[in-house]
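Coordinate-derived values only; no laboratory data. This structure is a prediction, so every number in the text was calculated from the model and none was measured. Cβ atoms are built from the backbone, for glycine too; each structure is taken alone.
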Structure 1
Amino acid sequence: MLKTRKLGREGLVVSEIALGCMGMSFAYGTPDDEESVATIHRAIELGCTFLDTAEIYGPFTNEELLGRALKGRRHEVTIATKFGFAFENGVRGLNSRPEHIKAVIDASLKRLQTDHIDLLYQHRVDPDVPIEDVAGTVKDAIAAGKVRFFGLSEASVDTIRRAHAVQPVSALQSEYSLFERGVEDKVLPALREFGIGFVPYSPLGRGFLTGAAKRAEELPADDWRAANDPRIQGSNFDANIKLADFVKALAKDKSVTPGQIALAWLLHQGNDLVPIPGTKRRRYLEENLGAASVTLTAAELESIRAFLSQHKTAGARYLPAMLSNLDR
């Protein structure tokens, strides 16, 4: 069984590894609802009770999947979901206006078949809406019992500070892994100053660190990464595969999997951090959760640090249109 960790100072306690549910309905091939539901149930059995979704995953179908999967078991899990986009014939843009947030909360509650959301994130910062208005709207939802804790995603230090002054932020979710370490210089130190927990998404580098790295050209057309992740395209892949090979070699020496090395490294970065690997398959879930039992020695951590100091990930992590939505 997994241990628990505390995110923020407001009392949010979750499993030390979360389950990202996005890929069950969105971005990574054909959905398999039967296997996805079985994976959710297996996660609960193993103590992985922190489940992450969002209205945009589908859109909407992933929240609906969780609602069905958790019938009779809602009390066993912590549900995180997200708002922040507008939809009309697909995604139209950002929208964190207070009236929109209120509507999204009610719609998410209905799809999730629950009366409260444990952790509600702003998915992307909306530059047209003051973050104080966003935080105040979530604060009202907390007072009304519809939401328990407030989170941000891909937010800058200034945005986090301003939001936190209105409604305490319990967690920030942003990309962080051996493959992407942009939060280390400014964001992580600020989170620790404010007493805010951190939930790294894509902790396996969107699969790049699992020992099964593929070039964009080798991925099926319905895989989101094929057209949208510059880091696995062309010469960027050639440069970045050196990191994947390093992780694979370390995993072989320890008789564990490369993905377990990547997750264990994150778990060693602090007790205020809860990685969120995503999968729709029970076998990968069990492998990911096994990382909680992997201990990296001081020498192994130093060898990783030394390698990373000499290696810079090649390529942006999103195409320009998506990069423009990141608050940096």
Structure 2
Amino acid sequence: MHPPLEPFAVGHLARPDGSSLYWETSGAVDGVPVLYLHGGPGGGLGLGGYRRRAAPTRHLIVGLDQRGCGRSTPWAIDDLEQLDRLTTGTLIADIEALREHLGVERWLVHGVSWGSTLALAYALEHPDRVSALVLVAITTGSRREIDWITDGVGRVFPERWREFDALGRRLAPDAGERPVERYAGALRDPDPAVRESAAEGWDTWESTHISLDPHWQPGPYRAEARDRRNFATLVTHFWAHDCFLAGDRAVLERAAELGDLHGVLIHGRRDVSGPAETAWELARRWPGARLQVVEHEGHGGPDSMELASAAIDALTLHRP
């Protein structure tokens, strides 16, 4: 990848509902635009390692903290009522607002994990605004994927899943039948103690199902308690609603619409949380996609990011 890079501009984009979206740009002011979409939902831009994946002399590198997390305000946990208005369509509208604000006509979109889902949904809604997609640790937000990560993968970790499921049943017995529905309900409970217990239980499960990843480190999935609660609140909200991508908005069912749009899909063979089947099926249905399976990695990893960097540079090499 490229050397570490600091933004040359940062800002906050005001949205009509009162939300403020943090954005940053780095690299070349007049370069080929590359938008990075982080994971989660609710992961945030973090320390900015994504900036190293595009050549700074040739690219205008754009980062966005999706609403409700990172340096965008308010956080989801500080305005729980906003969750009733927050959908994938809302995030797509935010991306379009940022594109117009920055004066970008088209951009290559690079997404990781949930960011890959959002990138695909955005490209399906605004194909004329996307020059290519480079996606890592592919997810599409389907109920099958969500039920696997919150229930099915419990067959690999039965003792931890039993604890995870029992806590959800105890905290939100009437919130729904699926584990994700119960946790989503508990994380909006009026009792702060219930919300905190749900956040800790969710974080423990996240740390468990990624533990077979070769790059896994023991400990909490999110380091700070407040971040754990915000992350869990956003993830369960989206997942309990099938990422607002069910029915005629389902990504896999619409994949053929992407046609000859260039796409590079990079996925770890050892990704137990998001099996490679999803990436393979997406590539099978999308004519312009090329799938690269990294045999020794899980849900992302350094070699996957190196491949993403190479793909971004290659896809934009001959563009003005």
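Taking distance in nm of label points 7 Å out along Cα→Cβ at positions 137 and 217 as the criterion, which structure among 1, 2 has the greatest value?
Numbers: 1: 4.5; 2: 1.4.
Largest one: structure 1.
With distance in nm of label points 7 Å out along Cα→Cβ at positions 209 and 305 coming out at 2.3, pick the structure among 1, 2 it was computed from. Display every interim value, and only then the final one.
Values: 1: 1.7; 2: 2.3.
This figure was derived from 2.
A value of 3.1 for distance in nm of label points 7 Å out along Cα→Cβ at positions 9 and 297, calculated from one of 1, 2, originates in structure 2.
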